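In the part that follows, the structures are each spelled out as structure tokens.
Taken together, the values in this text are just the output of simple stated rules run on the coordinates, not laboratory data. Everything quoted here is computed from the prediction, not taken from an experiment. Cβ atoms are built from the backbone, for glycine too; each structure is taken alone.
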Structure I
Amino acid sequence: MVELKIDVTGETCPVPLVEMRKALRKASPGEIVEVVGTHPASKKEIPMAVEALGFELVDVEEKDGVWKIKIRK
């Protein structure tokens, strides 16, 4: 279940990454944060950042140029 959803559609780096980090700071341990966006570079950078920060990458999906990344804190 997604507890926190961030929509960064149309935003380019570093906005999606910054917003993801803000949301993860607010989230409680075990909560899932979903990031939705369209910037191709962010789709690659967010999972790398999630790993570097020690969080769990739950799911990455893309449909019609819009991606959704789910992260468990």
Structure II
Amino acid sequence: MFEEIQTILIEELGVPAELITPDAEFVNDLKLNSLELADLVVMCEERFEVEIEEQDIHSLLCISDLVEYLESKQE
């Protein structure tokens, strides 16, 4: 799942591959703005066929948070 999120970040949002680690924070490390974060949420919802609750988005600070959240939604 990490690899698929990595692909989205690189191909769709233009994030340099060398910045992408499991602990990379979306805002502080990857420099995503609020629109890019919203795009990432939508792309993950479509790719993984889950719904990311609006109230949960603010707790997803880094890539590993997102991976864990998506894995829990798929179970």
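Looking across I, II, the calculation of helix-only ellipticity at 222 nm (-39500 (n - 2.57) for each DSSP H run of 4 or more, over all residues; to 500) that yields -11500 traces back to I.
Source structure of the calculated read-out (distance in nm of label points 7 Å out along Cα→Cβ at positions 6 and 46, 2.3) within I, II: II. Largest in FRET efficiency 1/(1 + (r/R0)^6) of positions 14 and 30 (r between Cβ atoms, R0 = 25 Å, to 0.05) among the labelled structures I, II is structure II. If distance in nm of label points 7 Å out along Cα→Cβ at positions 22 and 54 computes to 3.2, which of I, II did it come from? Going through each structure in turn, the value belongs to II.
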